[in-house]
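Some structures to go through are shown next.
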Structure 1
Amino acid sequence: MQAVTWLESVFRVARERRQLMTLDERALKDIGVSRADAEQEWSRPFWDLPDPR
């Protein structure tokens, strides 16, 4: 079951990273993210998931 949970996380994070790249400069500024930060997040490998909060 852990593998399924990990795979779900991979797909969720990939979707979030794609959505992040669609934001314009104003929207990125609203959430406190620079274009460089967004591109760096986008370029991470799919298996490189953020640490849980």
Structure 2
Amino acid sequence: MKFQLRKCSKCNQYTLKMSCSKCDDQTISAHPAKFSPDDKYMRYRLADRYS
């Protein structure tokens, strides 16, 4: 089993579990998405992030 670092979006706690042990909320992956130079939607994601 491969473990992945995860982060709770509610309390900003890092964990390896699928749910936060502090607030019992769902966690999300702490790693960014892989970069692809052929990404069709990069323009829209960057515009959404910086607007």
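Coordinate-derived values only; no laboratory data. Being a predicted model, the structure only gives us computed values, none of them experimental.
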Entry that produces -4000 once helix-only ellipticity at 222 nm (-39500 (n - 2.57) for each DSSP H run of 4 or more, over all residues; to 500) is calculated, selected from 1, 2: 2
Structure from which 14.4, 39 was derived, Rg and Dmax of the Cα atoms in Å, options 1, 2: 2
Parent structure of the calculated result 27, given that relative contact order in percent (Cα under 8 Å, 6 or more apart) is the read-out and 1, 2 the choices: 2
